[in-house]
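> Each in structure tokens, the structures are laid out below.
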Structure I
Amino acid sequence: MAKILIYSKVPCPYCVSAKNLLKSLNLPYEEIDLTGNQNEIDRIKQETGWRTVPIILINDQLVGGYTDLKTLVDEGKLDSLLAK
């Protein structure tokens with residue numbers, strides 16, 4: 001099974017939407033809450049190059065944010081990414 005990792009913080013409506021989308025697809029994920037942890041936020045942003053939350057990774061590959069995840073689902077490309 002693919003490893004799905006979501007870096008999130010509160011409040012973040014896009015984080016909630018991403019988690020709800022994965023739940024609706026019955027896809028398990030690990031969430032790392034970055035709320036109040038600016039050093040970790042800075043480190044993850046530096047490491048991934050992504051500037052906003054959520055930061056979604058599948059099998060350690062950056063997917064992007066909620067909109068990027070939704071696009072993969074809508075275009076039928078998520079399954080191939082999960083199969084890698």
Structure II
Amino acid sequence: MMPRRMRAHTALAEEKYSLPVYPVLINILPPSSTVTVSDRFETSFLGLRSRQDYRVINLWQVDASIVFEQSISTLLPFVPCTGWRGA
């Protein structure tokens with residue numbers, strides 16, 4: 001369901017703003033072991049193929065020090081405390 005929604009929102013944003021769109025999916029928490037997170041949506045219908053790629057960022061895999069080094073304060077609520085080795 002999410003990949004189809006990513007494709008739809010990307011197309012709507014491109015249409016509305018007349019600009020290229022770089023779609024990104026940000027996962028705050030790891031999914032359950034039964035869920036596979038895709039980085040694209042592909043479909044075909046009557047011989048026509050469609051594909052929408054998007055970048056996946058898993059916040060639990062991002063080094064927390066980057067948030068502090070680059071002053072990205074909007075991401076502070078999502079920084080895992082165990083991942084930061086501050087002074």
Structure III
Amino acid sequence: MGIIGTIFIGLIVGLLARFLKPGDDSMGWIMTIILGIAGSLAATYGGQALGIYHAGEGAGFIGAVIGAIILLVIYGMVKKKS
């Protein structure tokens with residue numbers, strides 16, 4: 001999958017992560033989608049670099065969702081401190 005495909009999946013992952021993460025997010029949809037793309041890129045290429053899964057496997061999508069949720073939680077913690 002190329003970079004455009006990863007970004008498109010990141011859009012879907014960002015929306016799914018926002019839906020799955022409990023609590024009220026005090027950010028807009030665009031910021032959630034950007035964090036979803038970042039989590040997707042990090043989890044996809046990180047998981048492939050570590051040899052956890054290969055391109056095109058379902059585990060990559062699951063990893064991307066988990067990565068996006070982690071980034072949403074971190075963002076929420078940093079924002080509360082500000």
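> Match the computed value -26500 of helix-only ellipticity at 222 nm (-39500 (n - 2.57) for each DSSP H run of 4 or more, over all residues; to 500) to one of the structures I, II, III, and report its label.
Structure III accounts for this read-out.
> One of I, II, III was used to compute distance in nm of label points 7 Å out along Cα→Cβ at positions 43 and 67, and the answer was 3.5. Which one was it?
Of the options listed, only II reproduces it.
> Still on this model: Quick one: P(r) over Cα pairs in 5 Å bins from 0, in percent came out at 3, 18, 28, 23, 14, 8, 4, 1 when computed from one of I, II, III, so which one is it?
Source structure: III.
Every number in this text was worked out from the coordinates using simple rules, so none of it is lab data. This structure is a prediction, so every number in the text was calculated from the model and none was measured. Cβ atoms are built from the backbone, for glycine too; each structure is taken alone.
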